[in-house]
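What follows are several structures.
None of the figures in this text is laboratory data; all of them are computed from the coordinates on show. What you see is a predicted model; the values in this text were computed from it and never measured. Cβ atoms are built from the backbone, for glycine too; each structure is taken alone.
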Structure P
Amino acid sequence: MTETADVVVIGMGPGGEALAGRLAGAGLDVVGVESALVGGECPYWGCIPSKMMVRAADALAETRRVPLLAGSSTAEPDYAPVARRIREEATTDWDDTIAVERFTDQGGRFVRGTGRLVSTDTVAVRTDDDTERILSARVGVVLATGTAPSAPPIPGLDAVPYWTNREAVSAEHAPASLCVIGGGAIGLELAQAFARFGTRVTVLEAFERLLGPEEPEASDVIAGVLRGEGLDVRTGAQITAVDHSTRGFTVHTKGGSVEAERLLVATGRRAELRSLGVAEIGLDPEAGAIEVDERMRAAPGVWALGDVTGKGAFTHVSVHQANIAAQDILTRGKGPTAEYHAVPRVTFTDPEVGSVGLTEARAREQDLRVRTGTARLPSSARGWIHKAGNEGLVKLVEDTDTDAGVLVGATAVGPSGGEVLGMLALAVHERVPVTRLRSMIYAYPTFHRAVEDALNDLAESSAE
C-alpha cells in the first residue's frame, strides 16, 4: 500500500532536518526518513561532542601555560567529565527523541528506516522491523544521506576493531596510547585532545604534510605545535599492514612499526550512492557525489544536499544548501542560488586553522594572477602579549586581474583563528576590494589586527 506526501526527505542529518522542518512548518506534508539518529553526524559524533573534547583539552593546556605567565599550576587530567558531558549534554546518551519530536511538532511525519529511490517520485523504506513502506511524493524527493567514514585498503585493516571518529567520541576513557591514521582535520583534533589527556599519540599521514587541503604554512605551524606537545607526527608514512592482538594494535610502516592500545582511522569519508538507488533516476551509482545545479536539483523532482553533493562535508554547507532547496521548492524556482566561492572551514586544533575560498595553490591552478601577503602571529602585538600558545599566521590570496584586486582566499591560524576568519570570509564573499580593506581601522591590540599586517605585506608583493 502506497502512502502519499508532498515531499519525502531521505536522510535527516543537519541539512535534511533543517529542510524537512522548514517545509513542514510552511504547511507541506513532509515525511522524513532516517535509519540512524535525527540530526546526523554533527550533534552525536562530529562537531559538537568533538569540540567538547577540544574545549576540555584546551583548558588543560592553558593550565600548563601558567608557569610561563603567572606563577605555578598543576593539572591532573580526568577524562570522565568529558565523557559524561558528551553523553548527557550533547547526545542524551545517543537518543534522538527530542530531535524527532521537534520535527513532528512542526507537522512532519517521521519514518525510522533506510530509504531507497524507486523512481523520481517514489521511495521504498525498509523499516527497523524489516517491513517495507512505499512513499509517493507529489512535489519531490530530497536526498540528504550524508557520508560514512572511509578506510584505506591497508592489509589487515578490515579484520581489526579500529576506531572511527564515532568510537573515539563515544569512548569512556582516554586510551594509554593511540595511533591515528590520517593527518586531516578530524584526526588531528582528536589526536591533540587525547594527547592532552595523557594519551601517547602517533599520527601517520601518507602525504608529505598535515592538513593537505590547507596552505603549507598552516600545515607547518600545526606540525610544529603537535610535535612540541610530544605527539609523534610522521608524514610520508607508508603503511604496509595492521595487526591486532590482546596487547593492542601494531601498525607496520616502511619506517618501522607503531604499537598502540587503540587505532583511529581518520582518512576521509565517502557517499554510498548505490544503495540509495540513484541508478533508478539516471544517476551514476559509482560517482563520488551527486551532481546538482545551483538550486540543488539532481533530477526532475529530485533535490540533493549535504555531503552527498561533494560541495564540502561541513554542517554549514549542508544547512546553506537546505535553505536553497527549501526556497526552490516553496517558490517554484524563484528562490536564491547556492554560492561556493567563500566556503569557510575551521580545524579546531590549538591553534585553530580557519580558511575560506582558495588557497594559493588552488588559485594558481585556476590560472589566476595571484599575489599573497602573510603576517606571523607571534610577531604581532597581541601574539607577543599572548606569549604562550601564540603560534599562528594570517595569509591572504589576492586575484590581481580584477579591477581593484580582491581576496579569493584567506587563512587565519591562531588561538582565535576561526573567529578571525569571520571578517575574511565576509571580504571574500562580498569581493571587497583590497584597497578598501586596507583603509579600514583595525582595533589594537587584537589577533585580527594581523590581517592589517598581512595586507601591508600584500602591498609589497608582486603578482605572479
Structure Q
Amino acid sequence: MNHDRFITGNPEYANTTTVHPLGLTLLLVLGFAMLCVPRRYTMVVLILCASLIASGQRLVIFGIDFSFLRLMVMFTWTRILLRGEYRNFRWNRLDYVVIAWNMAAFSLFIISHGFHTVIFKLGNTFDSMGTYFLVRCLVRDLDDIRAMIPGVAITGAVVMCFFIVESTTKRNMFAVFGGVPEITAIREGKLRCQGAYAHPILAGCFYAVLVQLFVSRALSPGFGRVFALLGIGSSLVIIALCNSSTPIVGVFSGILAFCCFPIRRHMRLVRWGIVLALIALQGVMLKPVYTLIGRITLSDGNTGRHRVAILDAAIEYFSEWALCGTAHIDHWNIYANDITNKYIAEGISGGIVQLTLFITMIVFAFSNVGRLWRKVNNSSADALMAWSIGVALLVHIVNFIGVTYFGQIETLWTYTLAISAVQPAVASLKKRGVNTALPHTQQMAAARRSKEMAYM
C-alpha cells in the first residue's frame, strides 16, 4: 500500500463524484434489498455490494466522499434503527478495544499527518466502526453465519465468471465504474485479474478468507454443502487468477489450521512450540528470522525481499514512528513508499499505541473464538464453524504480513473481527437443555448454569 493512500485514499477519484447509471441502479437495488431481506441474509447483500461495485463509484457532498460501500453501510444502519435490531446487542471487551483503536487511529493520525486529514479519517472511522457494530447487531449466532454461506457462494461464482472473462480478454469489465484499470495488469508474463476489487492481491486475499467459512460448511452434513463446495471451487479459481503469493500463503495457513482441529484442546502447546521453534531458528541463523519471508516464492514476481526491507526500515527508524506515527518515510528507501505490511502501516499511522491496540483486538477476537468453540464442543458442526472463524482470523493476520488492506476487503476484515463475538446456535443450546423461548440474555445465563452443573 502506497503511503499516499493514508492521506488521500484513492487520489484519482477522491473529491470527485463518479456515478455510472448501472452502478447507481445496483446500489439502489441492493439498498432496497438491505431494508427488506430477513436479518440473517443482510451480510450477503453487503458482500454483494463489495464484490460487484468498484471503489471509484462515489458521491461527493460538501467535500465528503460517500463511496457506494459507505452508502450501503448507511442503508444498513437505517434498517437497524427502523427495526430496532440493536436491542439484543450485548457489549463485550472486544467492542471497547475496537472503539479505543478507532479513537487512537483518528487522533494520532491527525497529530502525525496534519489537520487537513480530518475529513479523510472521519470517513475511515465511520466505515470501520459503522461496519463493526452493524455486524455485531445483525449476526448473533452461528446459524446466522451458516445462513449467509449459500448467498456468498453464489456471489463468488458470479465473481469467478467475471474473472474468467477478464483473464480471457485482458480487459476488466468493472473499469467503466472507475477505481480499477481497464487493462489487466501483467507481472512476469502472467495476468493479475482483480475484478471490482481495489487490487489483485486484495481480491485473492478476500477469497482466501471466505474459503475458510466454506470449508467448515462443506465438512458438515446438510444440503448447504453443495453451496459450500461451489464457494470453495470459485474461491480457488479467483485466487489462481490473481497470481499472487500472499493469498496462496493464506490458503495454506488455513489448511494447516483446519488440520489442528482434532487437537484443538492442545493448541497452547502448539503455540509455544512455534515460539520455541522461532527462537531456535534465530539461534542458528546469521540474519533475523523474519528474513525467511523473503524466501517464500509461490508465484512469479514475488516481492518477499521488499517485505523484508520494510521490516528492516521499521526497526532502523523505530524512534521516528513509535510515539505517534510519522508522515515522512521517503528516506526509508522503500520502493514507491509501498508499505505492504499491515502491522508496520499501523505503526506509521499511529505509533506504538495504535499498533498495540490493533494487536489487542486480534488477541481478544481469538479469545472470543476459543470460548465459543468450547461452548459448542458437544456439536461437531457448531465446533467446526466456530473454529473456522478463528481460521479466517488467522488468514487475515497472515495476509497482514504481505499486504496492507484498503478498499472492499476492509469490510471483510471488520466482519471477521465482529463475528468472533457471536453466540452458540439455537440447536446447540437446545442440546444443553436451554429454553430457547427465553430472551437471548436469559438463554446465555441458562447455558452458563447448565455448564456449571455439568462440572458439579
Structure R
Amino acid sequence: MKVRPPVLGLSLCLLLSAGLKAAEPKAPAPPAPAVLTVPPEAQPGPAFSVDAATEAYLAQMPPGAKARSDAYFEGGYWLILWDFLVASAISLLLLTRGWSARMRQRAERITRFRYAQALLYWVQYVGLTYLLSFPLVAFEGFFREHRYGLSTQTFGAWLGDEAKGLLVTALLGGLAVALLFTIVRRLTRTWWIWGAVASLAIMVVGILIGPVFLQPIFNTPKKLDDPRLTAPILSLARANGIPVHDVYQIDASKQTNRMSANVSGFAGTMRITLNDNLIRRGAPEEIQAVMGHEMGHYVLNHIPKMITFLVIVIVAMFALLRWALAWSLARWGGGWGIRDVADPAILPLVTLVMGLFFFALTPVLNTFIRTQEHEADRYGVAASRQPDGFALAALHLGEYRKMSPTPLEEFLFYDHPSGRNRIHRAMEWKAENQQLFAPAPAAPKE
C-alpha cells in the first residue's frame, strides 16, 4: 500500500515542526520534594486544621513547577480532541480513497483462508495507520514529554519501544481481530452479542498475561532485595490478605521520570511492582502510602468491578456497532468497496464508530475510574497509616497533573482525583487519627 506524496509531505512537515519546537532550549523541570518533611501546619496538635495542612503541602510545590504541570495537563485536554480527530480522519481516508478495500484484496491474493486474510489485513492496517498518525504520536509521546522534562529516552530508544509495541499489536491484535471476524462471519445475526463476549474474554486474558509476558518486552523486572523497603510492603500485603511473597522493580527510569507502582495479575501471576523512580525518589513513608493505595485496588475488587462495568460498556458499543455498520453500509458500502459486515475492509468504519462512542463516553469512563481511585486512596491511607507520605506522593504526581482544577475540569478530564483533593482527604484522615502521630510521652526519671 503506497501512501500518496502529499500525505507523506504533510506528515514530515508536521514532524519537523514538532521536532524544532521540542529542540528549543527549555529550563529543567524543578525537582519535587523527595524527602518526607512534614510542614509545621500539618503537625498533629490541638490546632491542627485540614485546610491549613493541605495548603501547606501545596505550597511546597515551587511556582515554576506548578505552572509547568498546569500547562502540561491542560495541553492534554486538547490532545484528547486531536487524537479523536486524527483517528477519525485516517479512518475516513482509508474508506473514501479505497485503501481499505485494496488492503483486503491484497490479503485475498496471498491466501484463501478467511482467518488468515483478516490477520494479514490487520497487519497492513496497523502499519498504515501508524505511519499516517506518526507525527502526532511522535509529538505526544516523545517531543512533548522532553519539552516538559518527563522523558529520559533518546529518539532512537523511543522508536525502539514504539517498534516493539507495534509488533505486539500486530501479532496479538491480529489474532484477536481474526477471531472476531470469524464470529461475525459464522454468527450473522447474533455476532454483536458474541463479539462482546469474546472482547471481554480477550481483555481478561490480557490482564492475566500482561505482568509476566508483556511488561518484560519493554522493561526488565527483577526482585527487589532491599529489606528496608520490602519488609513493610510485604507486611502490609499479609495484613491485607494479598498472596504475594516478593516485591519486584522495573527499570522505568530508562524511559521516564514518572513514579508508579502496581499490584497486578491473577493467581500465580500476582505480583507487586515498583518502578525504580519511586524507589529512588520516594521516601519510605511515601512508598508505603503508594503501595497501600495499590493494594486497595486488589482488596476492594476493583478489577472485577471494572470488568463488570465494561460488560455494560462493551455490550452497548457492540449494539451501536450493529446498527451503525448496517446503516453506513447501506449508504456508502458499495462506494467504499466493502461487501458486508464480515469483510475485513470494514475495520476503519468500526474504528470510527468506536472512536465516536468512547470520545462521547470520556467523562463517564473518567468518573468511574476516578471513583475507584478515590476508594483506593481512602483504603491506602488507612492501611498504611501514612497520610503525610500520601501527600508527598500527590506532590510527585503533580509534576504532570494539574493540582487544583475546577470541578468541571476534574469531572471531564481527570481519571484520578486531583492532587489538592487527595492531599485534603489524607489530612482529613490524619485529623481523625492524630493520636497515631503524637510524640510518645517522656519516660519518668528514676
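Going by relative contact order in percent (Cα under 8 Å, 6 or more apart), which of structures P, Q, R comes out largest?
R
The value 95, 49, 41 for Cα extents along the principal axes in Å was derived from one model only; which of P, Q, R is it?
Of the structures listed, the value fits R.
For structures P, Q, R, calculate mean count of other Cβ atoms within 10 Å over residues 147-154 and state which one comes out highest.
Answer by largest value of mean count of other Cβ atoms within 10 Å over residues 147-154: Q.
With Kirkwood radius over Cα pairs in Å, for residues 75-162 alone computed per structure, which member of P, Q, R shows the largest figure?
P
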